[in-house]
Structure I
């Protein structure tokens, strides 16, 4: 992950209605959209804080994997060429936490006629972006999406027949266009949108998440809370929120 000195903030637009992507690469500046995996990206907030780093990889069988590179043992999103899509944690982590079912939401890749539907979406609200840059280093080629102090950065994953031409009426960036098996293509597209009721949806999860942490016997600590849901049928989303957990104290 880049440090602040790698950015000329006078040349970066944090405007709500435009999109800007900065390449931080040890090699030559890549040409977007990228056509080979892995695709690595993060989001930069206007005060210099970053989101977690994310990676997108494709397999020779045409499967797609989306994962957090800063927390590799947390949820991994698997978009299989069979059409089965799911979010899961590793067997090792599930065993360590005493969780029997390591799978979260499971859904089927959506079909569409005229309007494209994302099979999966990562949401980066400004209150979910907050890693101090001084603790991070550039380890791999990176795309940095410029965020906004009020709007959400949306990174969506569309799987479509390679013959289809993807278009959008919103200001956007096509980060990647990766060829899959069976004449299919993965389109990784970023844009900004209003927050709407996302904060309310995240807050509604807090009591259940707190209870889960309590039952696992975890102590006071900073955690990343991954909130999952569906934007529409068969179109899942995930938003990562930094939280500080304090165990409840029983009355004596």
Structure II
């Protein structure tokens, strides 16, 4: 059984290769946004309860995909990939958004979680550099799972903003993203070693490795906070304009 699962899920070489902005990437992007648009169309005239159930269903699906991945990683990668721990903004926001739907403490930050989830995951759908590095077939598990997960999280962010009450609370926004950056720093301090370097949430090095290594760790946490807050502000303004508020 192990050999069958490994054969099914392991990276596939030969034939087409997944590349950022290549044909297959464009197809994946089209599928993600066509699915979101179609779902928005189906929910357009539905009552609030159905929309609320749809939002809960989407985040439950994203969380299930995230947890299931840990069980399938040994077949796909030969190991459990520590980098998939929830220290990246994308994965951390999946856990946070899920908790905001089922626990009273986290519910007060559900808007902030949804917006940061949207910003971080849509960026990865558009520029999934992490999977482009492997030069593997576009239908490999690594590609499908990664883009499916980030696509579902993007959908959750859009649905949450479209159907839930959105209130701009700058203090909460700053608190949430600052806590996220600190959380990522904790992950990097705990797990980075001479053998492995994770750079969770790009708080240690910038994504393009432009900044000098000895300077980047002191600059990137503030850059990430600033970029996310700017992106969030734009999302809030667009949401209000689209909803006519």
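Rule-based calculations on the coordinates, nothing more; no lab input. Fair warning: this is a prediction, and the values are worked out from it, not measured in the lab. Cβ atoms are built from the backbone, for glycine too; each structure is taken alone.
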Given 46, 41, 24 as the derived value for Cα extents along the principal axes in Å, for residues 130-225 alone, which of the supplied structures I, II does it correspond to? II
Tell me which structure, out of I, II, gives -23000 once helix-only ellipticity at 222 nm (-39500 (n - 2.57) for each DSSP H run of 4 or more, over all residues; to 500) is calculated. II
Taking FRET efficiency 1/(1 + (r/R0)^6) of positions 66 and 98 (r between Cβ atoms, R0 = 25 Å, to 0.05) as the quantity of interest, name the structure among I, II where it is greatest. II
